[in-house]
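Participant: Given below, in the form of structure tokens, are the structures.
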Structure 1
Amino acid sequence: IGAACASAWRGMGHTYEILAYRKEEMWGRERAVREDEVKELERLFPSTFNNYDPLNRHICIRPSTPCPVLIGVRGTNPEELKDAYGHLTLEDHPGYLIYLTNQGSDHHLIPLQGSEPAPGGSYLLPATVAGHPRRERGGHAFVTARGEGGFEITLAAYRQTGELRDILMQLLPGDRVVAAGSVDSYPGTLNLEKIGVVEAPPVKEKIANPLCPGCGRRMKSSGKEGFRCPRCGRRAGKDAAEYRVVERRHLEGLYEAAVSARRHLSRPLKLMGDEERRHFLEGRLLP
């Protein structure tokens with residue numbers, strides 16, 4: 001199936017991966033890869049990506065299965081991939097191959113403008129936050145959003161996604177977002193890979209109960225009735241409280257999952273130029 005899909009793929013927005021292969025007698029054994037060398041890859045070879053996850057201290061170029069692959073480094077420049085490969089201290093092995101791939105392309109995403117996502121697909125979905133975020137057991141975060149077609153969907157950011165989960169917890173009803181991710185077999189839940197916060201309006205934050213206009217004492221809350229002065233009994237509505245406006249524009253922007261929590265096809269923000277980012281925030285992908 002993969003080979004058939006590859007033969008039909010147009011190859012636009014492609015990346016490369018250099019794969020080093022192990023000797024057969026090494027299959028299934030632990031791979032000795034130096035963490036300090038992997039940490040340096042993106043600094044020394046800027047066209048590479050998704051090498052190391054500093055949040056989870058995870059080496060992402062090293063497979064976790066007993067397969068014949070020793071390491072795999074992804075990048076946009078095949079010549080620089082050779083240099084990155086040469087930087088690594090590796091076990092004796094027969095050699096490497098460089099593949100043209102659709103990793104880091106976002107080619108799995110289907111832009112949705114009003115239609116409801118179906119289970120099993122991956123989508124780019126403009127939506128408006130319709131509830132307050134909640135954190136559940138395990139540290140996973142969820143928030144209800146409403147798509148342009150009026151349907152409701154739960155946006156999910158799991159603990160391993162790092163900053164993505166932290167951003168989700170700061171969203172408020174009325175915020176406009178563009179969510180990228182997959183809808184699994186559980187209906188109505190989109191597992192986030194990236195999120196764009198398009199608009200985060202300012203909010204009013206209560207800082208104090210109002211002062212009584214008659215005696216100057218600080219009034220006390222009377223529940224749904226507003227406020228009441230404990231000295232003279234005067235009353236005031238809820239809007240009489242003292243508020244301040246809290247700006248939230250700093251939240252607006254693009255956010256992605258931690259490196260080790262990214263899917264292979266998910267496009268890292270470091271590969272997205274200004275035009276591509278603008279398209280994403282409009283719920284579109286570059287052709």
Structure 2
Amino acid sequence: RLARQLGATTVAHGSTGAGNDQVRFEVALRAFAPELEVLAPVRDQPLSRADEVAFLAARGLPVPPQGAAYSVNRGLWGATIGGRETLGSNEPLPEAAWLLTRGAFDAPHPAERHRLAFERGVPVAWDGEALDPVTLVERVEAAAARFGIGRGIHLGETILGLKGRVAFEAPAADVLLTAHRELEKLVLTGRQQRLKESVAAVYGDLVHEGQLPDPAARDAEALLASSQERVSGEVDLQLRPGSLFVEGVRSPFSLMAASRGRYGETTGEWSAADAAGFCRLSALPALLHARAGGAR
């Protein structure tokens with residue numbers, strides 16, 4: 001849109017030829033603005049990271065504080081860190097290379113309790129204070145990063161098919177996703193949970209691979225939005241060094257509270273004879289298989 005507003009005929013991106021972002025940029029540009037020429041100067045020139053740092057330094061431009069040792073991408077959702085150690089599969093990242101959680105385990109903090117509130121799947125409050133989405137994510141990140149929560153090293157497959165490894169710090173994402181998933185367990189049926197998780201996995205692949213223009217993404221978004229209609233409530237959390245513990249969850253749409261039965265204690269919704277009949281019917285497929293050809 002901006003390129004068209006400016007009357008530009010060309011757009012450029014700074015991706016290398018080995019990463020995922022080049023695909024994401026160019027799929028979107030070809031889908032929505034096929035008339036624009038796309039330039040990728042970093043990809044099209046054989047420049048190493050050291051070459052790029054030297055280029056900047058020679059022209060008096062700012063150089064990352066760690067020079068060419070590490071590539072750090074910082075965003076609202078956290079940070080990713082790549083360097084010599086992540087080029088292979090077995091080396092850990094040195095403590096000094098971490099950005100948000102550095103030193104979190106040197107002098108561990110005592111555990112903290114916090115409360116997250118959600119409305120229709122969206123986090124809206126932290127410890128009883130209503131916050132806009134950006135402020136809430138920043139507040140959660142600050143609290144969780146002190147405990148080293150959300151730190152990890154991901155080994156996966158790139159869009160181009162290469163195996164890749166990158167360190168990441170996502171304290172807010174770890175807390176928010178864990179709390180959200182626990183609230184979903186309380187208010188969604190088992191089938192809803194499984195269907196939502198399977199669609200979410202497909203949608204995640206579409207996002208990762210730069211395929212959001214695919215109409216399948218609209219279909220997935222519709223189901224995901226529908227699944228969140230009752231995902232409202234509060235989640236009590238305990239933050240501990242290196243771990244997150246969900247202490248409890250409550251919702252006006254709780255399926256647990258709606259039941260007259262109590263797991264392992266009382267039925268409430270059915271009789272003993274009903275339970276015996278259900279068990280008998282549940283065994284029927286296995287019984288028929290064994291009867292037809294012998295148990296295996």
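Where a number appears in this text, it was derived from the coordinates with a stated rule and is not lab data. Quick caveat, the model's predicted, so the values are computed rather than measured. Cβ atoms are built from the backbone, for glycine too; each structure is taken alone.
Participant: 1, 2: which one has mean projected area of the Cα convex hull in nm², for residues 54-221 alone, as calculated, at 16.4? Please list the in-between numbers first.
Facilitator: Details: 1: 16.4; 2: 13.6.
It was calculated from structure 1.
Participant: Separate question: In terms of distance in nm of label points 7 Å out along Cα→Cβ at positions 30 and 198, which of structures 1, 2 is highest?
Facilitator: Values: 1: 5.0; 2: 3.1.
Evaluating distance in nm of label points 7 Å out along Cα→Cβ at positions 30 and 198 on every structure, the highest lands on 1.
Participant: When P(r) over Cα pairs in 10 Å bins from 0, in percent, for residues 6-133 alone is computed for each of 1, 2, which one produces 9, 23, 28, 24, 14, 1?
Facilitator: Attributed to the structure labelled 2.
Participant: Upon calculation of distance in nm of label points 7 Å out along Cα→Cβ at positions 158 and 190 from the atomic coordinates, which of the structures 1, 2 produces 4.2?
Facilitator: On the way: 1: 1.8; 2: 4.2.
Label of the originating structure: 2.
Participant: Sticking with this one: Which structure, out of 1, 2, was helix-only ellipticity at 222 nm (-39500 (n - 2.57) for each DSSP H run of 4 or more, over all residues; to 500) derived from, given a value of -12000? Write out the running numbers ahead of the final one.
Facilitator: Working: 1: -4000; 2: -12000.
Value -12000 for helix-only ellipticity at 222 nm (-39500 (n - 2.57) for each DSSP H run of 4 or more, over all residues; to 500) corresponds to 2 out of 1, 2.
Participant: Taking Kirkwood radius over Cα pairs in Å for each of 1, 2, which is largest? Can you show the working numbers first?
Facilitator: Working: 1: 22.1; 2: 23.5.
Looking at the calculated values, the largest one is 2.
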